[in-house]
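Pasting the structures in now, so scroll down.
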Structure I
Amino acid sequence: METKYDPEVDVITIVLQKGDLDRGEDMGDGVIVHYNKDNVPIEIEILNAKSRLVDWIKIALNAGPKPISVNS
């Protein structure tokens, strides 16, 4: 797994595995999952990364012992 950040467009890309991208699916809330031709997830893009990560970190820091959702 590899993580890249592009500060010019404020996007984090998480490369799950090497491969050719075939299509992307907007999961909502600025998250796009890219799949190969066999429908296997290859990359995850997080748009507006700085603000999203700050929000997710705040949620994590305020979380109790039970699981929480990070959906806005």
Structure II
Amino acid sequence: MRWIAKDSDRKPDPAPMKGTARKAVIFGMIGFALMFVLAVVFYNQITSPHKIWYPYTALVGLVLGFFAYFKVGDR
């Protein structure tokens, strides 16, 4: 297996995806909101002794996403 390809063997870089940073932030916030809901609904079924961190992690992700939504603007 070769780790470095010759320039003549390389494929061209793909075109960048169309979209904005706000869409990425919203997608991440939706993921953290879903994680929060699942952590709260199934809180008693989580067997980890450190289960208190699961909902808090989701809340911190939502708060950071809220700030990022206004920080990124229309990039």
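Only the coordinates and a few stated rules stand behind these numbers; no lab work does. Note that the coordinates shown come from a computational prediction; the quantities given were computed from them, not determined experimentally. Cβ atoms are built from the backbone, for glycine too; each structure is taken alone.
Observations, loosely collected:
- Test item: Cα Rg over 2.2 N^0.38 Å calculated as 1.71, pick one of I, II: II
- Structures I, II, by relative contact order in percent (Cα under 8 Å, 6 or more apart): label with the highest value: II
- Computing distance in nm of label points 7 Å out along Cα→Cβ at positions 8 and 24 across structures I, II gives 1.5 for structure I.
- Identity of the structure behind -5500 (criterion: helix-only ellipticity at 222 nm (-39500 (n - 2.57) for each DSSP H run of 4 or more, over all residues; to 500), calculated), options I, II: I
- Comparison of I, II by distance in nm of label points 7 Å out along Cα→Cβ at positions 16 and 64 - largest value held by: I
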